[in-house]
Every structure is written in structure tokens, then in C-alpha cells.
Structure I
Amino acid sequence: MVARDTNRGGAGKVAKALPGADAAGDRYVPTHGNGGYRVESYELDLDYRVNSNRLTGKATITAVATQALSRVSFDLTGLRVAKVFVNGRRAARYAHRNGKLHVWPAVAIADGAEFVVDVQYAGNPAPVDSPWGELGWEELTEGVIVASQPSGAATWFPCNDHPGDKAHYRITITTDSPYHVVANGRLVSRRTKASRTSWVFDQAAPMATYLATVQIGRYDVLELAESPVTMRAVLPASQVREFRSDFGRQLDMMRLFIKLFGPYPFGGYTVVVTDDPLEIPLEAQGISVFGSNHVDGRRGSERLVAHELAHQWFGNSLTPSEWRHIWLNEGFACYAEWLWSEESGGLTAAQQVSKAYSRLRGLEQDLLLSDPGPELMFDDRLYKRGAITLHVLRQLLGDDTFFELLRTWTRQNRHGSVTTEDFISLAAGLAPDADAVRDLFSAWLDSSVLPALPRSSRRH
């Protein structure tokens with residue numbers, strides 16, 4: 001995700017344990033997330049009528065209990081539940097209110113047991129208001145965009161809407177045949193019957209709910225590259241000419257980021273351009289979504305192209321275990337913008353740091369990078385200060401150690417959930433002077449006062 005006030009935007013470490021069954025998951029989004037279990041997979045079978053905005057769905061949720069459960073809860077808002085089954089038996093009862101679906105199974109679930117919940121539901125999906133704008137399933141002029149970060153997933157399927165609970169997804173969408181559908185993962189089948197087409201996608205890599213998406217529109221498909229990563233674009237025919245200019249260097253970005261950050265973490269990368277303008281581009285797992293306003297034929301949004309691509313490593317493969325660690329997404333993606341600027345002949349990273357630092361000095365000093373709070377989690381200052389922190393760390397470690405740190409970070413935590421403490425510990429372990437690294441992070445992350453930039457004759 002890129003900051004709102006200017007531009008918004010299998011293997012691996014086991015995610016941190018979630019709270020008990022009656023506790024909400026994350027204090028930044030206290031009404032979302034549920035304890036007592038971890039989801040292994042979501043199988044979503046969706047039927048969507050574009051003209052009437054009518055969604056009919058069946059969600060099959062396979063999970064493992066982390067404690068004995070007499071009740072299981074999911075996040076679901078704006079849609080009506082018709083039937084609920086647990087392990088193939090109709091639930092003893094369920095209650096759906098205030099965005100929560102509470103389910104009482106006919107037989108209690110034992111600690112450590114795998115269980116399956118089937119939910120049949122329907123309605124007219126709509127985005128929900130939040131402190132960060134409207135989130136979730138939203139109609140376009142002709143089609144759909146789904147933007148769920150951080151709490152919009154529950155507008156289209158029942159889920160444990162917590163960033164640290166990652167799962168496998170299989171998403172089937174049946175809709176009117178003139179429309180093209182994009183969802184996370186590999187397209188495993190597409191079948192047309194009469195005037196409707198069913199699209200089936202499989203996302204094998206573990207994915208957080210906020211990164212799950214469906215995009216529907218009257219789109220053409222451009223195959224952009226087969227190596228080193230399969231890359232394609234899905235967009236209106238009217239945008240193709242300008243797109244080829246605006247995204248013409250995306251393959252070079254991919255090669256640079258693979259060199260600096262390590263192997264691309266997913267099976268492919270798709271860019272969607274909607275026929276409608278969007279305030280901000282957004283990332284989903286394996287996908288980035290841009291508005292028509294981000295395509296101008298003059299590379300006017302190229303830094304955003306780099307930003308969203310970088311999120312595939314930082315945010316999507318490595319997902320914050322809690323929202324307070326959001327700088328691990330946004331500071332890293334912002335720094336990737338600066339690395340691409342330097343690589344492509346624009347301002348160097350050091351010049352970008354100087355420019356951003358001068359701006360930050362004139363703004364209010366009330367941001368705590370390590371725990372910004374929900375009001376400031378998408379503030380542009382978090383993005384810039386996070387990126388500057390990384391550059392200061394780069395100066396301290398030197399290029400070889402710094403980029404080895406980033407590659408080790410993405411390799412050790414591939415498809416996992418991460419914390420700020422994890423990153424600090426890894427950086428300190430690779431550094432000749434661990435205390436200096438910890439002091440650096442303490443100053444830049446744990447104090448709202450903007451530290452002085454260290455003087456350096458190095459030019460990056």
C-alpha cells in the first residue's frame with residue numbers, strides 16, 4: 001500500500017500464537033480477528049452477478065483448534081448467512097451480528113483437532129467504512145475491485161481477519177462471460193457454460209486475509225515476460241498503449257529486486273489496471289492493482305510501480321504478525337522506490353534520504369515507528385522514516401552486509417509472519433557491532449523525535 005496523504009500503497013517462520021477464543025486478534029483493528037484456532041485453508045465458491053451486484057457464496061474453512069472450543073467465531077459483514085455446518089453436521093446454532101459469525105458445533109472441538117466449517121451466504125457486497133477509508137468488495141463502473149487492507153476481507157467471505165493467520169486459498173468465481181476475472185494464485189481452470197464462466201484459482205503459498213482479492217472487469221491480457229518470473233497485465237484495451245510506456249521498465253525492476261532481495265516469492269506477478277481512477281494503487285498476493293489515473297504514458301507513476309512490486313517480498317511473503325509492525329511493509333517498499341530511482345538514473349538513495357528528511361523535519365514529531373497506532377499506520381511519515389532507517393542501517397553495515405541481511409531476511413521468513421524484533425535480532429547478529437545496530441533501531445524506531453542523520457561521505 002502507498003501512503004494515503006500522498007500516494008498510498010509453506011516455508012518460513014511459524015506465525016505468532018493468536019489470542020484465546022473470546023479475544024479479538026489485533027489491537028489496531030480490535031473488532032477483527034478471532035482466537036482459539038488457526039486456519040489451514042479457505043475454499044471459496046462464489047457466484048457473482050455484475051449487473052445486480054449479487055454475490056452467492058460457499059466458504060469451506062479448514063482449521064486447527066489451539067484450545068478446546070465449544071464455539072467458533074469468524075468475521076463476516078454485510079452478507080446474510082443461510083446455513084452453517086461443522087464437520088459435515090449442521091451447527092447446533094449460529095448467530096450473526098455486528099460483523100461476527102458465532103458458530104456452536106453440535107459436538108465440541110478438542111484442543112489440537114482439525115475441523116471444517118461450511119458457510120453458505122449471499123447478499124449485495126459493499127465496502128465498509130473504516131478509519132482508513134472504504135475497504136473491501138466495491139463495484140466499479142463495470143466490474144469489481146477488492147481492496148481489503150487492513151480489515152475489508154470480511155465483506156466477501158467469512159474469515160479470521162488477522163494478519164498473522166495465513167492459509168492456503170482455492171477461489172472459484174462464476175460470473176458473466178464478457179468479464180475477465182483475476183484472483184490470487186495460479187489459474188487452474190476456466191470453464192464456460194452458456195453465458196457464464198467459472199474461473200478457479202489456487203494460491204498454494206500461505207496468504208493473509210487482507211491480501212486475498214478478486215478483480216473483475218472487461219479486460220484484455222498482455223503477456224509481459226516468462227523469465228525470470230511470469231508477468232502479465234490485465235487492463236482495458238484503451239489503456240494498452242500508455243501502459244507499455246508506464247510499465248515498460250517493470251521487468252528491469254523485477255531483475256533488480258531479485259538481485260537485492262532474493263528470489264521472487266510467488267509463481268507469477270499480475271498487474272491489474274481498472275477502467276476507473278483510484279486514489280491509491282494497492283497490493284495483493286501476487287497482484288498489484290492500479291487505477292486508470294496511474295497510466296499516463298509518461299511514467300508519471302513509475303515509483304508506485306516499484307513500490308507495489310516490492311510488496312511481494314515485504315508485506316506479502318513476509319507479513320507482519322501484528323499491524324504495529326507495518327513499517328516492515330511500507331518502509332521497505334518505500335526504500336525499494338529509492339533503490340530503483342538510483343538504478344534507473346534518477347536521484348540516488350542518499351539524495352532521496354536527504355529530500356525526505358528535510359520534509360520530515362518540518363512536520364510534527366509524534367510518530368513512533370515501532371508502534372504508530374491505527375491512526376498513523378498509513379501516514380506518509382511512517383513510509384519515509386522507515387525508508388530512512390533502512391538507509392542509515394545500510395550506511396552502518398556497508399552495502400555487502402546490508403543486502404545480505406535483506407536476502408537472509410526474505411529467505412528465512414519466506415511465506416511467514418514477522419515482527420520488528422525479528423528484524424532487529426537478525427541485523428544485530430550479522431553486524432560486527434551488535435550494540436551499534438540496536439542503538440540505531442532504538443533511536444529511529446522507539447522515539448518519536450526524529451534523530452539526526454549521521455554524517456557520511458559515502459554516496460549510494
Structure II
Amino acid sequence: MNRIVVLCCVLFTGMHAAGQQATISVRDNTIIKQLFFEGLKDKLNENYEKSNESFSRVAALDPGNAAAWYEIALLNFRQNKMPEAEAAIKTAVKLDRNNLWYWKLLAELYKTTGNMAQLIPAFDQLIRLSPEQKSFYFDRANALSIAGKKEEALAAYDLLEKKFGTSASINRAKQRIAADPLPADSMAVATLYAGQKNFTAAARILKNIAPAHLEDPLYFALSGDILYESGNLPGALRSYKKALKISDQLYGVWEKVLNIHILLGQYKQMIEMGEAALSVYPNQAILYYYMAFALHREEQNDAALGHIKTALSLDGENKELQALIFALKAEILIDERKPDAADVAFEKAVMLDPQNYLIMNNYAYYLALRNENLNKAVALIDVAARALPDDASIADTYALILLKGGKYAVARTWIEKALENKEAENSVYLEHYGDILFLLGEPDNAVVQWKKSRDAGNDSTLLKRKIDEKKYFK
């Protein structure tokens with residue numbers, strides 16, 4: 001394939017739980033479902049204000065809807081609105097005391113705010129719900145230590161040691177308590193700095209407390225987040241893998257690891273990690289999507305389509321994810337030279353998520369490559385370009401469609417827009433620019449752009465022929 005726009009995202013979902021609810025009319029129930037869906041969609045698009053409005057309306061219509069309160073809490077937490085987040089998540093856990101995700105968010109909130117007094121009972125609940133999770137015991141003991149409850153902290157470390165065995169980190173923690181001056185909640189402070197995008201300060205704190213957290217998966221997860229946000233993807237990957245080596249019960253970290261492997265183009269490693277993730281979380285559709293993506297990149301299309309089938313059988317309520325899955329299926333079918341089936345998959349993807357403009361862009365691009373149904377391609381790319389006017393890939397697709405339609409002057413405008421800023425060395429765009437210039441009657445300038453495309457890494461046989469013969473070939 002000439003070009004593909006990668007369609008990946010880390011999707012965060014909470015567990016929906018049913019609390020004690022008042023009777024709701026059929027009409028209200030329909031409205032609630034619609035509002036909940038709109039809230040999830042806006043959350044994925046990071047339109048937190050609009051998402052919060054939808055979930056708040058759900059909570060107003062159905063005050064016993066624990067999942068809505070959880071979503072409200074999560075949205076406020078992401079925006080550093082801690083009082084609002086705390087009030088909402090407390091309501092959620094009151095409605096459903098057996099939901100692990102609700103207690104996790106409450107604990108994370110208290111970690112961030114440094115509220116050790118409330119963090120300790122939150123970990124009590126997490127231990128009740130997941131008694132084999134070592135990190136909960138360790139964090140509870142740390143919280144007791146930070147809160148100044150020395151005897152209780154020592155007892156908590158003893159319990160941790162009895163249940164999971166001795167370790168250097170437990171010994172260091174006990175020694176730290178014996179030495180008395182109790183440390184500040186450095187992890188909470190580092191988390192707060194990271195939430196404020198002050199990654200330098202957060203990294204400095206983590207470096208200082210590293211010796212005391214060598215067996216704390218949350219420490220390595222936070223380190224990975226900071227390295228990721230700082231642009232150090234290999235460093236983030238190493239840190240995330242250290243976290244997973246200590247505890248494989250960190251679902252979000254698995255997703256981040258797979259996403260980094262995609263960004264680094266490490267598909268074989270991604271397949272290996274994806275298989276490990278699925279052994280722990282076999283019912284997560286997004287993991288099968290990641291696996292299909294990597295297998296496709298490794299030209300294992302039969303295996304990729306098998307994972308596509310499994311992914312589509314899971315999480316049917318998540319229309320955005322299903323749209324991504326169908327779009328990937330379309331890409332695989334194109335490679336398998338089944339264009340009609342690919343078009344059906346693209347149509348399904350667009351129908352499921354009519355606001356995913358990158359899917360529209362990919363669909364339009366492949367129609368243009370085949371020089372088929374250009375009216376459909378124009379309709380798709382026009383919608384995408386209006387929504388994302390500064391997207392270089394969409395501008396390139398528009399230029400290609402116009403080229404195929406013989407509108408070379410307008411195509412030139414769009415390809416020059418695509419090549420602005422950081423895309424000036426994009427080999428695919430440069431080749432298209434040369435094609436358009438040749439068709440506009442500027443063969444010398446066309447060869448200049450084709451050579452730039454070659455120098456930028458485009459080693460296609462067709463491009464070489466264009467340069468050698470100084471002529472455009474379809």
C-alpha cells in the first residue's frame with residue numbers, strides 16, 4: 001500500500017454496574033442510553049465539558065446510576081477538579097461497593113491529593129475485592145507509614161511479607177520507618193506534577209525515591225507516563241514493562257505498551273506482548289484489534305482477520321472501537337485484493353462512527369488509488385476536510401482525488417497545503433506533488449519533486465521510472 005493513516009487510540013472504559021435504582025419509564029431509559037452513549041463518544045474525543053453534561057443529565061434522570069457517577073468522577077479527575085471528582089466517585093462507590101474500578105479511582109484521587117487518612121480505607125476495600133493483588137497491600141502499608149501510623153504500618157508490612165514473601169523493598173520500608181523521619185507522600189506529589197504537565201519536577205521526585213519503589217508497579221507506571229509525555233518512547237516502554245513484570249493486573253499499562261510498539265513500528269514485539277496481554281485479559285476487544293493490526297503489518301492476514309472476527313464479537317456497545325476494527329478489516333481486505341468486500345467494511349465503519357474523519361480519509365484515499373467511484377471519494381474527503389482543515393493527510397487525499405478527476409490546478413493547492421510545516425519531507429506527498437506538476441505542464445519541476453521523494457525514502461519502482469524517463473505514469 002502507498003500510504004496508511006494509523007488509526008489507534010488507548011480506550012479507557014469503566015465497568016458498568018447496576019445499583020439500587022428507582023423505576024424508570026421506557027422513554028427515560030431510552031434517553032439515558034442515548035445520553036450515556038453521547039457522553040462516552042465525547043469523552044473519547046476529549047470533549048470533557050460536553051461529556052460531563054451528558055453524564056450529569058443521566059445522573060439527574062437516574063440518581064442510582066453508579067456508572068454515570070463514575071464517568072463524572074473520571075472526567076473531573078482528568079481535569080484536575082478534585083472536589084467534584086471526589087463527590088462523584090463517593091456516590092458511585094456508595095451505590096456499588098463491589099466495583100473494583102470505582103475504588104481504584106477513589107484511591108488514585110486520594111493519592112493525588114495526598115489524603116492518606118482516606119486512602120487507607122480505600123485500599124482496605126481494594127484488598128477485599130482483590131485479595132491477591134500485592135500492590136494494594138504495599139500501597140496500604142506505605143499510606144499508613146506516610147500518615148505517621150508507625151505500628152500499623154509495620155504490621156501491614158508484616159502481613160505483606162507473610163502473604164507474598166520477603167523482599168528488599170519491604171525491608172527498606174521497615175528501615176525507613178525505624179529511622180523515623182517519615183517521608184512526604186512523594187508519589188502523590190509526583191502524580192500531581194505529572195497531572196499539571198510539569199514532567200521535569202515529577203521526574204526529579206521519582207528519581208529521588210527510586211530506591212524505595214523498586215517493587216512498586218505504580219511507580220514504574222507513573223515513570224512510564226512521564227517518559228511518554230516527554231517524548232521518550234523507548235524509555236517509557238522499558239518502564240511500563242517493569243511495571244507489568246511486577247504486576248500483570250495493570251490493564252491500562254498493557255494498552256500503553258502495545259500503543260508504543262505501534263508508534264515505533266515494532267510489530268513482532270507487539271504480537272508477543274499482545275499474546276501476553278490476552279492471556280490476562282482475554283475478553284478485551286481492543287487487544288484483539290491491536291493484535292490484528294500488528295499481524296497485518298507482518299503480512300499475516302489470515303491470523304489478523306481471525307482476531308478481527310473475535311474483536312467484533314466483543315464490546316458491541318463501543319461503536320467507535322467497532323468502527324476502527326471495520327476500518328482495519330477494510331485495509332486487510334485491500335491487501336488481499338478484495339476491493340468490494342473492503343468497501344463494505346469501510347461503509348460499515350463510517351456508519352458506526354460518522355465523526356471519525358480519518359476513517360473517511362482512508363476510505364476516500366483507496367477509492368482514489370483505484371480511480372473508482374470518485375464522486376463518493378469527493379463526498380467523503382469534503383466532509384473530512386471541513387472537520388479537520390489543517391490535517392496534512394486529508395489535504396493529500398483531496399489532492400490525489402482531484403488529480404484523478406483531472407482538476408490539476410486545484411489539486412496543486414491541496415498538495416501544497418499538505419506539504420506545509422512538518423510534512424515538507426513526506427515522500428508520498430512529494431511524489432503526488434511531482435505528478436500534479438507534470439500534469440500541469442511543468443515536467444522539470446515535477447522531476448525535482450520526484451527526486452525529493454526518492455531522497456526522502458520512497459524506493460518504489462514506479463517512482464524510479466518517473467525519474468529515469470522524466471514522465472508521469474499512472
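Every read-out reported here was derived from the displayed coordinates using simple, explicitly stated rules and does not represent laboratory data. Keep in mind it's a predicted model, so treat the numbers as computed, not measured. Cβ atoms are built from the backbone, for glycine too; each structure is taken alone.
Overview of results
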| item | result |
| --- | --- |
| Which of I, II leads on distance in nm of label points 7 Å out along Cα→Cβ at positions 112 and 416, largest value | II |
| Which entry (I, II) yields the derived value 4.0 for distance in nm of label points 7 Å out along Cα→Cβ at positions 56 and 160 | II |
| For 22.6 (Kirkwood radius over Cα pairs in Å, calculated) the corresponding structure among I, II | I |
| Given 5.5 for distance in nm of label points 7 Å out along Cα→Cβ at positions 48 and 432, calculated: source structure among I, II | I |
| Value -7500, calculated as helix-only ellipticity at 222 nm (-39500 (n - 2.57) for each DSSP H run of 4 or more, over all residues; to 500), assigned to which of I, II | I |
| For 4.1 (distance in nm of label points 7 Å out along Cα→Cβ at positions 96 and 168, calculated) the corresponding structure among I, II | II |
| At a computed 14, 41, 33, 10, 2 (P(r) over Cα pairs in 10 Å bins from 0, in percent, for residues 312-439 alone), which of I, II | II |
